[in-house]
1. If mean count of other Cβ atoms within 10 Å over residues 63-70 computes to 15.1, which of I, II did it come from?
2. With distance in nm of label points 7 Å out along Cα→Cβ at positions 151 and 199 computed per structure, which member of I, II shows the largest figure?
3. If Cα extents along the principal axes in Å, for residues 55-166 alone comes out at 55, 25, 22 when worked out from the coordinates, which of I, II was used?
4. Quick one: distance in nm of label points 7 Å out along Cα→Cβ at positions 47 and 215 came out at 3.3 when computed from one of I, II, so which one is it?
5. Out of I, II, which one gives 29, 21, 16 for semi-axes √(5λ) of the Cα gyration tensor in Å as computed from the coordinates?
6. Thinking of I, II, which structure, once FRET efficiency 1/(1 + (r/R0)^6) of positions 7 and 31 (r between Cβ atoms, R0 = 41 Å, to 0.05) is computed, gives back 0.95?
7. Computing volume of the Cα convex hull per residue in Å³, for residues 15-110 alone for each of I, II, which one ends up highest?
8. Identify the structure, out of I, II, from whose coordinates distance in nm of label points 7 Å out along Cα→Cβ at positions 71 and 119 was calculated to give 2.9.
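What follows draws every value from the coordinates through simple rules; no lab data is involved. Note that the structure is a prediction, hence the values are computed from the model and not measured. Cβ atoms are built from the backbone, for glycine too; each structure is taken alone.
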Structure I
Amino acid sequence: MTKLLEPLRHPGFIDLRNRTVMSAMSRSSADENHCPTDAMLAYYARRAQGGAGLILTEGTLIDKSGDGWNNAPYIATEAHAKAWRPVVDAVHQAGGAIACQLWHMGRISHSDYTGNAPVSSTNVAAAGVNRQNNKDYGTPRALAADELPQVTGLFVDAAKRALDAGFDAVELHAGHGYLIDQFLDAKVNDRTDAYGGSVENRCRFLLELVETLTKAVPGSHVIARISPSRAMAGSTSGMNSTR
């Protein structure tokens with residue numbers, strides 16, 4: 001317990017007042033423009049006032065193409081980033097640090113939110129229904145290899161916006177059956193190109209994304225979240241126990 005409450009000072013990461021981290025939890029509280037609300041500001045400020053060393057925001061969408069959630073916040077434009085600034089400032093004023101979780105839902109997104117078919121590593125639809133609108137997941141379009149740099153660019157641009165807005169770090173959501181995880185998971189990823197098959201190939205998109213991102217922003221401000229054991233929407237999540 002003593003160590004848990006000690007400050008974290010590590011050359012490879014941001015400084016924290018203690019080692020407690022509040023995990024990301026989606027709350028469906030953004031406004032109609034996908035900007036943070038006063039209720040969200042109060043929520044995050046209270047967690048910082050309670051002593052959390054690092055707060056991870058709820059999933060924050062990097063682009064409309066990845067949306068499948070009611071009232072999810074975005075970091076897709078400068079207007080979104082500006083709207084996040086008061087939240088970040090409130091956390092800092094309470095002595096905490098805050099990281100923006102960068103989110104693209106991939107085949108778990110829905111055309112009701114995006115206006116288009118979902119994109120994914122595969123063209124096989126997720127099992128079950130979207131819990132937000134109680135409709136079947138649509139059939140996704142498998143991203144071509146030459147489209148992946150564009151998706152990477154969306155993550156990089158969102159990360160830059162977040163850090164410019166004062167966030168201490170960004171977290172790539174690479175778990176829970178969402179877009180990046182749809183490449184990692186052998187049960188979902190049925191590709192035959194350089195991004196499918198072996199574990200090395202299935203990790204390629206995430207590793208290339210991290211490499212590109214850490215050339216654009218300091219690596220000490222980048223986190224990647226994976227979830228090797230959680231099942232969601234037809235996914236076993238993680239790398240399907242290949243290793």
Structure II
Amino acid sequence: MEGDIEAKLPRGVAMSWGLVKQPQRGPKREMSIEQIVDTAVSIADKEGLSAVSMNRVAASLGFTTMSLYRYIPSKDDLLLLMQEAVSYIDLPDKAENWRDNLRTYVRITMPVFREHPWFGDIPISGVPLTPNNLRMVDWVLGAMAGLRLHDSEKMSIILLLSSYARATGMLARDMERAIRAGSSPEAFSGTDYSTALKQLVTKDRFPNLHPVMMSGAYTGENEADHTVDNDFDFGLERILDGIEHYLSSK
């Protein structure tokens with residue numbers, strides 16, 4: 001049965017489910033798929049995704065590159081297994097309110113982009129197929145179990161929330177990267193360039209942006225007067241408002 005399932009899945013996906021047996025013959029010292037993946041994650045965390053190669057991982061473990069390929073056939077498989085490894089999340093108990101649960105889903109899926117900055121550098125290649133990812137999908141589906149939604153609508157909501165978590169998580173990651181590279185929060189937000197922008201963004205050329213620029217809202221100059229406590233929270237609550245409105249209209 002397992003062999004039949006394995007044949008129907010991409011190699012890396014089958015490995016993530018434990019359907020692929022590890023080599024019985026090989027180097028005298030023990031090596032495992034888990035060791036290889038953990039080593040690759042460690043390299044990526046410290047030096048970025050570009051530093052990860054089959055050669056580099058093998059050398060870090062003290063093995064030849066060819067011996068590594070006996071465990072993981074390709075770099076693409078390795079990258080998929082790396083993503084799967086860091087996607088494990090301790091799932092909280094569900095709240096009674098669906099909004100709280102969907103809010104929680106977004107919040108617990110964001111940190112991986114900051115904790116493992118390389119995570120978002122791997123392109124999305126399709127629908128989630130690996131167990132840790134599907135475990136999250138199962139949790140959020142349970143959070144919507146009592147809502148009057150078709151299965152396809154639930155999946156669309158998960159895609160919307162996941163996209164928002166990914167976008168905001170990567171924005172936070174990029175800000176941290178910029179600051180580590182010598183920038184500042186003020187430069188990242190544009191506050192440092194506010195005076196120059198106010199001269200460049202003229203009313204004639206940018207009739208709609210001009211008043212926003214002059215008010216300081218574009219670069220967040222006047223945070224004390226900012227009616228939105230947090231841009232992330234504001235965006236998420238509006239998404240949830242939209243879902244609530246849709247539910248009330250059904």
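1. II
2. Largest calculated value belongs to II.
3. Label of the originating structure: II.
4. Traced to structure I.
5. Details: I: 29, 21, 16; II: 41, 28, 14.
Computing semi-axes √(5λ) of the Cα gyration tensor in Å on every structure in I, II gives 29, 21, 16 only for I.
6. This figure was derived from II.
7. Checked I, II; max of volume of the Cα convex hull per residue in Å³, for residues 15-110 alone sits with II.
8. Among I, II, the structure yielding 2.9 for distance in nm of label points 7 Å out along Cα→Cβ at positions 71 and 119 is I.
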